[in-house]
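Input: structures, listed below.
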Structure P
Amino acid sequence: MGLIMFVIIAVVVGQFVISPLRRKFTKPNFEGKLVWITGASSGLGEAMTKRFASLGASVILSARNVKELERVKSESKNPEKHMILPMDFSKPQDILKETDKFVKELEQQGKKLDIVIENAGVSQRSLFAETDFENIEYIDKLNYLGPVAHAKAYISHMVKNKNGQIVIISSTAGLINPSYRSAYSASKAAIVAFFNSVRAENKDDGISVTNIFPGYIQTNVSKNALAGKAGETLGKTDANIENGLTTDQFCDQALHGIYVKDLEVIITDDIKQVIAAKIKHIFPGFVAKGVYKNLKQQQEALKKAQ
């Protein structure tokens, strides 16, 4: 038990004392950088687009909803510097072709990608036994295969330029694997595992990978989350999301981690999530018990969803 307490204290100090101090003394600057953000029409993608723009970057905005992409672009600093490229990440084969074509056009213009943020995705709020397979398949395509297809088409461009940073917006669910998120947790764990391998394979090519693990952030993630029946969404914001960090707080931590090229960034004010994520592989039984106990809390949060 003494070892567990030592590890817990070290984790808490690192997350809530040392990390804020690092951010205080480092001011991100992305002047002149070309940043491609997927899922840019709302939520974390919208917030990151605006923050990157405010810090000097030119942003490529991708998502399905063109009208919302245009809104985000117009609300960002120096909108004339940014461009819109509509894409549906639930269709990996289309993503592969469209990205390949676009990257060739960039190269013809003498431009290079500096940072790609794989943010497009959808969450889940349903028990596995009550979830239609169509929803599981859709989550896998949008959260995992779509970003992989995307990277497949631009990785050679980064290798050629000996430059590039891939940023994966995963989730603490990909680390802790909570209830009501079986398919979502799997997809978020899979994408991290995949790009960890890519990091090792392409380190000598000047390519880095930063994995970001958001906890509860105030977005429409639960409202848009898939429920049990095929195509059905929860349509409500659960209590955990309602009480989460703001998107500005998320961006403060995420963009610092991207700027200094951290390997991993966990973004949450929930001490239990941080501890579970950090000690899972050391004390798996301890974390498994916590996840089981959390089932009741998840059920209560869904009951309070509005």
Structure Q
Amino acid sequence: MPTIDLDQLTRHRAQTFHLPPAPRISTPEAALDWVNQRGFVYFWPITGVDLPSLWTAVAGERAVADAHDDPGHVTWGWKDSALDKRQWYYAKILRRKATMISLEIAPYFYALSDNYGSPEEDHIIAYQAGRLTVEAKQIYEAILDKGPLHTLDLRREARLTSKGSDSVFNRALEVLQAGFKILPVGVAEAGAWRYAFIYDLTARHYPDLPDKARAIGESDARQKLLELFFASVGAAQLRDVTRLFGWGNELTVRALKRLVNGDQVTGGAIWPEKAGEWYTLLSLIGQGP
């Protein structure tokens, strides 16, 4: 069985994750270039998930600091100042965690969502099919009717202001974001912390996104995202891919088989000292003694 060359993998991830000896990202312009190059990244590193993050590329391979004055938190300002500039797609997407997606790649994600190009009806179809809760439907319809709303106003308009509705409201926001129905588009000085996201409909903020996605088949979308994923991480197991993208085991296996039939990734590889079989870039396979 082919064996992953761990030295090559380490060098590969140093480049794609912006780890030493690669220079750290130090400007918002460089951050945008990097997101466009990678296709999609996390904003913060997520425990148990191998994927580049802006925090790590800026601050190094360390835990996100609690101190608000940590130099790494310059990323927070970059992210917030970019929300209304349409320079990348930012929302809680992969595993419902903060994800930054290149605008070139966003249509591939959107093509895999349950949106069909009608913002006035898509949420109703999803609700009737049991994919949206009544709370998520109320949030969506509040933004649909009233326009962009910050979190406090959104809770009032959606009739979810009781303390007992905190978790229900936050979970509904995550579901709507992961489904490419809403996204944060700005920050308002509201609430006790004078900080609240402003949310709008995805199809209203990026009106050309549905049309761009319509021309992309689901199989092609999955293959494109997998190509970018392996270009970033180098190697992963089936369970890693399934958990990250949430496609289900059958669809993920099918997508990986199609990828392996290409000329960049192979399956059945061994990671020394780790159990199981791995999918990996062919360029990372050791040449043997």
Structure R
Amino acid sequence: MQGPRVRATGRIVLLRDTGKLKFIDIRDQTGQIQLFVGKKQVGDEAWALSDSFDLGDIIGVDGSLRRTKTGEITIFAENLHIMCKSVAPPPEKHHGLTDPELRQRMRYLDLTYTDGVLPRFLDRTKIVKSVRDTLNAQDFCEIEGPTLHSIAGGAAARPFVTHHNALNIQLFLRIALELHLKRLLVGGIERVYELGRVYRNEGISPRHNPEFTMLEVYQAFGDYETMMTLTEAIIVNAIQVLGRGFVLPWGDDTIDFTPPFQRKTYDELFAEHCQVDPTDVAAIAGLAQKLDIETANRHPDVIKSDVFEARVEDALA
């Protein structure tokens, strides 16, 4: 039975040639589909073109959509087009791009050949849009503050330094969004936020990057309870747009984001997970030493913060 006529374009990720028939899998960001290419169906010219196809080529196909005898949805090709030729062989198909450094340096290959990477990029786009939608729906005003600052303020971090030739002054890439947002708050914009890039000239690790996206939100006539409610709404709405429920995987564990979130104070969590009085400086110092946290010549609050990070943060999920 002849199916509906379709036209599709995608990158070749699988190519099987049996002599007079070819089965080709093409993929784009929406999914993957099989092509059935027969010499009789496509004609001599298109068949000759298909002989030049390689993995990684981007091709176009016109044909009819049907199911094979095994039930797989397939485009039965009637015409073929080469859209973009791959001049270098792709990574090995079964393992993808495995070198961590190569994955970072060649993101285009990582997106194309490593399972799960492209959906993660698309999920991030949905999350960022949801954050904006949540704030805009509550009458927050999004602004774009300057990236070049005359002082490195708003956080304790080492800045990137540059020079403005026309003004002959030293400037800094921003390390935080805070100061200009607060000026707008003083000026009368009662709900304001920025979602933008900041830059910190410090170490690199899975938890630190020289540039990253930061969200800062300020609201007049609210308190910390107001901000807790807003934070919960931002997170819950962002998770909902992904459409995977509220219990999500995190490494070998899961995190339950089902609202409403529990609300506990810093000291309540400290006492619960550290089993010491959060006001007992000596007990906290003793626990810090057991955790190999430096205590000499350090303020008790800094030691307490390090203990909280070591013993409490990972348990909050």
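One of P, Q, R was used to compute helix-only ellipticity at 222 nm (-39500 (n - 2.57) for each DSSP H run of 4 or more, over all residues; to 500), and the answer was -12500. Which one was it?
Of the options listed, only Q reproduces it.
Suppose mean count of other Cβ atoms within 10 Å over residues 181-188 works out to 23.8; of P, Q, R, which structure was it derived from?
It must be structure P, since only it matches.
Have a look at P, Q, R and say which one yields 2.7 for distance in nm of label points 7 Å out along Cα→Cβ at positions 77 and 277, as calculated.
Working through the options, I get structure P.
Compare percent of Cα pairs over 23 Å apart, for residues 37-132 alone across structures P, Q, R and report the one with the greatest value.
Greatest value across P, Q, R: structure R.
When relative contact order in percent (Cα under 8 Å, 6 or more apart) is compared over structures P, Q, R, which one is greatest?
Ranking P, Q, R on relative contact order in percent (Cα under 8 Å, 6 or more apart), first place is Q.
Where does the value 130 come from, among P, Q, R, when volume of the Cα convex hull per residue in Å³ is the thing being computed?
P
None of the figures in this text is laboratory data; all of them are computed from the coordinates on show. Small disclaimer: the values here were computed from a predicted structure and weren't measured. Cβ atoms are built from the backbone, for glycine too; each structure is taken alone.
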